[in-house]
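Structures are listed in the sections that come next.
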Structure 1
């Protein structure tokens, strides 16, 4: 790929990770969310906004650590990726989760910007930074949409 094409690809992947184009980002999805609704599970839905937020945090962290660390151990699937509690223990717990998502997203973006997108991750089975970044963006967009649907069901969007 030509150098300019590589830069364009990096810019587009970063834009996608940040919730670009048709996707809302996590900040927009959580903006002005009443605290009381963080733990509400609407009728017949399997999770609350808190559980989705934590799932996003855990999965994104796992993808990032996989990219960086050959000795990283992923959580057990599926239980290690989904909290049992429907709500955070405290406002501090909520804020810590939001901040960790932001921090890990920034680190993933930096990895995209500085790493070779196409080189196989040595400890993987064919994955590369591009694939992991696209998976992270897709995963985030999917679950942000669910947060927005829950907010709409709760008349909070």
Structure 2
């Protein structure tokens, strides 16, 4: 079973990012409430929650505050919570904010690895996490497995 929820927040802030703080606060409050309700209903042990976007925002402002905003960026983040998730930080950026290669087995940034973390690796990892064989849906795509609890 899968459910798609939209935060309803306007994250498209090429100018003035003041609203992003309020949007983040609302998102995390809603996530906290969702996780509490799942726990109260006895469903947290069999539910995975994934929070993500189709793109990222550069961490640098494109103009001085308060008019500055954040432009599109090919690096994004995701949050995976719930059943079977190994807590931690996976992937990463270098000092120039470029995406680092990732060891898909551990999920850790690994400059010796030849694997950049791609969306299909992430999707395959989520499928594996929830007990679906990723090869059925994404043939020849290795899943990132670091966030899957042993």
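Quick notes on this structure:
- Here Cα extents along the principal axes in Å was derived from just one of the structures 1, 2, and that gives 47, 44, 24; the source is 2.
- Entry that produces -8000 once helix-only ellipticity at 222 nm (-39500 (n - 2.57) for each DSSP H run of 4 or more, over all residues; to 500) is calculated, selected from 1, 2: 2
- For mean count of other Cβ atoms within 10 Å over residues 71-78 computed as 10.1, the structure of 1, 2 it came from: 1
- When relative contact order in percent (Cα under 8 Å, 6 or more apart) is calculated for each of structures 1, 2, structure 1 comes out greatest.
- Structures compared: 1, 2; top value of distance in nm of label points 7 Å out along Cα→Cβ at positions 23 and 111, i.e. the largest, recorded for 2.
- Structures 1, 2 were shown, and distance in nm of label points 7 Å out along Cα→Cβ at positions 31 and 127 at 3.2 was computed from 1.
Laboratory data are not the source of any read-out in this text; all were calculated from the coordinates shown. Model, not experiment: these values are computed from the prediction. Cβ atoms are built from the backbone, for glycine too; each structure is taken alone.
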